[in-house]
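Heads up, there are several structures right after this.
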Structure 1
Amino acid sequence: WRIRYQDRETPQPVATWNASPTDLKIAFDRTLDVEGLKDLSKKARVESGKYVAAGDRFETLRPGYQVVYDQLATPRYTHEILSASVSPDHRTLTLVTRPRNPAVNYAVTLPSVAADARRRTSGMSNPTRDLGTYDEIDLLTDLTGVEAQWESVDEKKSWFGWLPHLDLQVARELTRGSAEHERLLSLLNQSGQLRLRGQLDLWQMLLPAVQPGSMIDWLRPPEDVTVVIEASAPFSLKLADKSLTSAKTDRGAQRAETQLRAPGQRWQPIELKLATGGEVALTATWFTADDPRPRPFPLRRWLLPWAQPSDAAPAAPMERQIPGIAGGHWLPGKRLFFSDRLGCAKCHVIRGEGQRVGPDLSNLVHRDYASVRKDIEFPNAALNPDHLASVIELSDGESLTGLVQREADGAFQVATANGVVQQIGREKVKSVKPSAVSLMPEGLWQGMTSEERRDLMTFLLTSPLEPEALPVEAQGQKPPPARKRPELEALLSVSYESRGTNHVPANSSQSRLGPAATSLRVVLCASPKDAGHGALGFHDYPLWRERWSKLLSLADGVTVETADRWPGPEQWQGADLVAFYHDNPAWTGEKAKDLDAFLERGGGLVFLHWSMNAYRDVDPLAARLGCAWGPGARFRYGMESLQFSSHELTAGLTATQLVDESYWKLTGDFAGATVLAASFEDGESQPQIWIREQGKGRVFVCIPGHFTWTFDDPLYRLLVLRGFCWAANQPMDRL
């Protein structure tokens, strides 16, 4: 093959690295044409795998070895690119994906950044048949390197990023041409501190690897590895479980060394802090007990602090633990996001709410704290090529800064920073030039208190209650399709009008975001799954208690306690509302005294689905609920259509279909109850949701709630939350 360096003016990639589990960066040696980066997140691709390499799709000839086919059979993964941005100097691209921790290869494919690749290709004597292959750039990166952080003595200047090696001379050469790294190297001449963090792979330093699929018939002795760090200035070092301070050598350098006995395959954490100022030098070498000659570390031995071995077992799903938002509150953070003071929602959509001017922020739940904070604190540090602002000079001498959303029918449609969209006739526009800064104003981060920052970041980085992952089928039933958002928004809008409040459009999030004035103490009572409902996907009482504890705790002033089978005496005394979801295993006629006393003092009761069951003494339970499950009761699970009566709890609800379970032929009667919803069973209308009052207290009973997916239905959830509010004598939008 003949390879020619044909175009020396096109920006060349000089470094590719993973700045965080979500951020992948590519540095170029000169500025990029931002207009050519439109829809970059849709055009670029990221693949990963242990044996993935750049340009694998061009490989047509392969050696006929089994190990090659074994490598081809290993998993390859495609990573969705959630967003893309370009640095203010237009020399560094950032691709954002969901978190990637496995230490494998990551192949990146970018569209060509050449000014006109196709024009130049047409001038070649033997142009390639597939011009698309010419119009792409293939790069390879991995999770090697160290995390670097520099801060000046006066704390006024800082830098945070990645270096390919602990040795600063190696790092300098391998990042040559990267503007981001050139800035760090210039900062190292100033007084400050450089902090490097990573992991060291000290496995098989001199011992050769055994061929895959083979075994040796003797046990190789373990290696003892000595790590030596030298620098031009004093430093401190933490390696594995050891902490060291450098000492001055006869040559005037600072040195620290430590031996690790048989470190094995486990990566060793390392952290180094070095004083900077003037010419800074830092080197790292190693030797073993078998050969004392010092050797430099290969690049592959250094790994980022958050990298994980590729063969590590996947961690069980768990709630994200983000130290920066500890103590933050999700709902106050949402109020901040939608407030006029910050104005975030005037430009951004998050989880379907807001204005579509800037990037959609729904994917921030996959980002890390540091990168999101940087986007808020320094909005001009990275510009999204799909949302670049323009300076529009008008013919009357005025100018306007905004995002040109479209140009059609002789007019520009321009969105400004306050979310207002204007139509400007082409004849009124003198020029349109790209803006060097973002539409997002500076100073938002500095203008918030530490508590407000935690709350806002909690809202941005977490989703408190995602739908529960369930089998695709339960008891022969498949989950219903997701509700359409307009259906829920219309319901919320009607709901607030019905209470006589000032109407606010449903997508504004304002009507349901005001802080509550009173406290509300709730007890959620559940039991282990009963023997008759042991399979997944239905009657999961512990799961309901766990998830709804999180849900209710989001509201201002709400305190949630949990109970097993039946609340204790102190809980009956202190609660405003007690909600049951279980098979009611503790019920006896004696428990009626607890219900009567609680209702007499004005407490609220909620009974969901099978909690109306009575294994014994059904009449006392029916007398307090209206009806209860007893001998002769019937049931059916599947599609049911609920018809609602007129009441503040059902405002805005029309006939609604659920895939759940209905009950009828219950013990008791509805003489003292108000039926809110009924379904048609055995040729008759059968009550499924009702309310009643006893003394100063209130009772809300809801039969639907068999399948776990029903609790994730937004219409069902809204109805039950209204039932909670009504039973506790609270406003309908209290929860």
Structure 2
Amino acid sequence: MITRKIFFPVLLMLAILVPSLIHLSAHGYVLSPASRGYQGSLDKATLGYSAALNIYGSIINEPGSLEAPKGFPALGPADGKIASANGSIGGDTTLDIQTADRWKKTNISTGVNSFIWKYLAYHATAKWHYYMTKQGWNPNKPLSRQDLELIGTVTHNGTPPQDNVSHQITVPANRTGYHIILAVWDVADTTNAFYNVIDVNVTSGTGISAPATPTGLTQVGVTSSSAKISWNPQSDATSYTIFRNGQNIQQVSGVSFEDTGLAANTIYTYEIQAKGSSGLTSGKSTPLNVKTNSEGTLEKPTAPSNLHSMGVTENSVSLMWMASTHSQGIKNYQIFENGIKVGETVQTSFLRAGLSQDTEYRYTVRSVAMNDQLSDASNELKVRTKKVTPGNPEKPSAPSDLHAMGVTENSVSLMWMASTHSQGIKNYQIFENGIKVGETVQTSFLRTGLAQDTEYRYTVRSVAMNDQLSDASNELKVRTKKVTPGNGQSYCGAEQYNAANAYPTAGVKVFYSCKIWKNKWYANPGEMPGTDMVWEEVGACTEGPGCESSGPVTYCGAQEYSPAKTYPTAGTKVFHACKIWENKWYANPGEAPGNNAVWKVVSDCNEGQACKASVLASKENDLSIIVSEHMINFVPESYYDKISRVDVITPHGLQIMTFMNPGQNNMNISRLQSGIYFVKILYKNGSSMTKTIRK
């Protein structure tokens, strides 16, 4: 018998490690009409890196990282620092410079306009809200709350957002000329939000205008007989026309297209034209030349792009770049220094240490696909290390982006971006109201024992291996929640579960759904017994309301599967998803039938209430994913050719693997660490779904 056990420390390590990468990959920005930060990233190509950096600041490298406390306008970034979200990127407030003619403006009209976000991490979402400068605002003064008024809110249900979904927001009829729109994305499960200002030139909505010209046309993948391209969505477009070598070949509603039946070793020129609901069309995009591979040539991954430095010291440089793509996924990245390979990584960042002070270095990065093909080189980055100042020991950089990942009545979960130092970081010191309250080697810290409904101020400092102390991080103000009394009911010696409460101490027993449950570690509000792995079933309890019936409910002679239970005995039968399943060996909590190879189907069972109406369920929802040691497989096998894209996402919303147009029924996930992941599947017909897997 095979026994496989997944231990909590592994999950905890993943939970700590992955959030520390989120900021590096950013979170989200307004794509259309282009936010001020995103416009800066676009201008790198037209103005050059140095010129764009001078105008926009460091936002050009990560336009999705403008994060500050949520609760606007009562909370959030300070007046005069709204555009930079309180200088959330290393204290850079260049975006807050405000004049009538400094920023590029997008033409929009009064009336209903569409706004589209680009998500780089799919956070649980509470809402989006939009504000606009009032009539008579002064465009030559720093932006403040008094200049803004609410013009629209889009509420959400706490689930992750979907790509390419437009928000229909009405621009008041009394606006004209230069205005600023502030778009705010509130995350549901943290205390933070993302803030984007959009510079617009408003015209009367009485006339009908053509959609904007598509931008961002790029090559996604190429073989000897096909080419896949993608582009940025336009808020006022209903469809797009694809031109190949000047000829109209296809009209699509999405923002990607795969051209097949091409000749090998041939250059094709593509252009995209947007079409609005009025029938008017935009100009054609900037042409993109794509060369197909020679016959027998394996597909190469796209080259890493936007290689840049996130920090330089006397003997180290922190590198970062945009991810490559390949239909089979990316295995790793190779880093080259002055033409010589000096390292590999599976991330899109790399810290190069051991350098000489006051010396110039040249860097490029190449990606390696799962088929072992090497990409072309990225752009070349030239970096000069800092000059050593005698008698002045090197200090570590200050921790950045200090924020709360969760708040309860008596605790707060803190997280921040790592410091850097040529000799490494020894630990971090946490300060509460100016007093040191803890140390940790991680970039997160759980502070407990707090008073309810009380405000606390936090900063973090890092200590380097040379014992030098960094400057303080940004200050974070947090108010603990007010205690909500429970209903006072206890059953079988356990208090009734309250979804509004956190359960920070492991081993707390609660009553829920005619059962007693015990938490294995910290349980956040809303993590439900029977649904989330933090809870394990202790036993049945018939004292509660509706629990007096004798014996458990069964379907086709088997009890319903519970994701909180272990099934240690092989051959145990359970009911799940209108089928009877049997485990082949030890089944850990969360290893659900249909999502893990530990279970095999015994028979169909239509006794469950939900099964009686299953005939009308969509075909896509019948798809199952079976996880083996290094592969994920679709069941039934015929489904893979209906899929256009598969994304693997961490529990914290970080997209870490992508498979485009899978050419076979299995995908290699050998580079994933053990843990829980979401698999987002996009079908060729435009529909999508998300499954949970456990490796």
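The table for this structure:
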{"read-out": "Highest-scoring label, criterion being mean projected area of the Cα convex hull in nm², among 1, 2", "value": "1"}
{"read-out": "For distance in nm of label points 7 Å out along Cα→Cβ at positions 349 and 661 computed as 3.9, the structure of 1, 2 it came from", "value": "1"}
{"read-out": "Value -1500, calculated as helix-only ellipticity at 222 nm (-39500 (n - 2.57) for each DSSP H run of 4 or more, over all residues; to 500), assigned to which of 1, 2", "value": "2"}
{"read-out": "For distance in nm of label points 7 Å out along Cα→Cβ at positions 29 and 477 computed as 2.9, the structure of 1, 2 it came from", "value": "2"}
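Each value in this text was obtained by applying a stated rule to the coordinates, not by laboratory testing. Small disclaimer: the values here were computed from a predicted structure and weren't measured. Cβ atoms are built from the backbone, for glycine too; each structure is taken alone.
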